[in-house]
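Enquirer: Following this line, the structures themselves.
The numbers here are math on the coordinates, done by the rules we state, and not lab data. For clarity, every value in this text was computed on a predicted model and none was experimentally measured. Cβ atoms are built from the backbone, for glycine too; each structure is taken alone.
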Structure P
Amino acid sequence: MSDDRSHEAAPRPNLRASDEDREELINELNDHAVAGRLTTDELEQRLTAAYAARTTAELAALRRDLPVSARQSALSHAARRSQLTRRLIQETGGALGLFIVSTVIWLVSGANGQFWPVWILLVVVLSAVRNGWALFGPAADLDTVELDLTNRHARRTNRQAERDQRRRGKT
């Protein structure tokens, strides 16, 4: 897994810091002091600077020389997993929409014979199980899941661009 130090570099250094940002940093600094990484004097200096900080860049500077705390790492991992879960649900949702449309067609056509939309549902369920296992299984690797999603998106985008190019060539 990559070393995600989301608190190290503020995306917009001039972004104003909130009270919540300050409290989060203060909790991290206290954890580091308990772990022995900061002396009492260093902690007091950093706490004073944290309360006086106006921007997220100033807060990031106070933690720059400290490792990522276990709490921050867990929060970052949970946020990333949540974002990837939303992306996977969006992709599975498209297939689920196809199943619903197919079921409506089957019902409108008289609902005779075998329930053939079940084959589409099977693909949806298998996809959901595969994606769920990749995100929440015992060896979940979020980097691999993200790379897979990015590659799928790139393939779809390339196919769409090729189709558009062929359409322009025919006109």
Structure Q
Amino acid sequence: MKSRIKDLLNSYREIYRGPNWIEVALVDVLTAVDSKLAFTDPPGGRNSIAKIVCHLVYIRSYLLQKLQGDQTTVINQEASFDTAAFGDTPETAWQNLRRELASSFQNITSTLETAEPEILTKQALPRDYNFDYLIAGIIQHEAYHLGQLVLLKNQLQQLTQNS
């Protein structure tokens, strides 16, 4: 079971900072994004880069709460995309979002490095699945949003170059 935690940690690290099989890491994608681009609303009413990063921070915070014993918190999808708490200006909010993304990565990895293997089989209350399923799902969730961020960043860069 300890090797399963190690495998999950490796996958989590690979998505965040690489290298990985998909040849793109979250930290690298976001390094090339400034606050203007991050807060640009894409066509079609989709979420901005900043809102997606805020969502990732929210989901990571949820995981940390669960790992620390919280048994009641559930995900509020609408609140997970709300960037208002991170700053009054796009520059401040983007800096804070990126800082919190890095901090949450460190907190999750250090928590899992010291976790007892039995944590993976414990139920992640109030949901009806265990921590292994939750952690693996969050890694998949980050990979999904990583792909979305790459496409969105490229689209927004093209739109700003053409205007």
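Enquirer: Work out the source of -21000 here, i.e. which of P, Q gives that when helix-only ellipticity at 222 nm (-39500 (n - 2.57) for each DSSP H run of 4 or more, over all residues; to 500) is computed.
Expert: Q
Enquirer: Next question, about the same structure. State the single structure among P, Q that was used to calculate mean projected area of the Cα convex hull in nm², giving 9.9.
Expert: Here the read-out was taken from Q.
Enquirer: Work out mean count of other Cβ atoms within 10 Å over residues 89-96 for each of structures P, Q, then name the structure with the largest result.
Expert: Of structures P, Q, the maximum of mean count of other Cβ atoms within 10 Å over residues 89-96 occurs in Q.
Enquirer: For which of P, Q does distance in nm of label points 7 Å out along Cα→Cβ at positions 73 and 97, calculated from the coordinates, equal 2.0?
Expert: The read-out was computed on structure Q.
Enquirer: Name the one structure among P, Q that relative contact order in percent (Cα under 8 Å, 6 or more apart) of 29 was derived from.
Expert: For relative contact order in percent (Cα under 8 Å, 6 or more apart), the value 29 is produced by structure Q.
Enquirer: Using distance in nm of label points 7 Å out along Cα→Cβ at positions 25 and 105 as the calculated read-out, with 0.7 as its value, let me know the right label among P, Q.
Expert: Q
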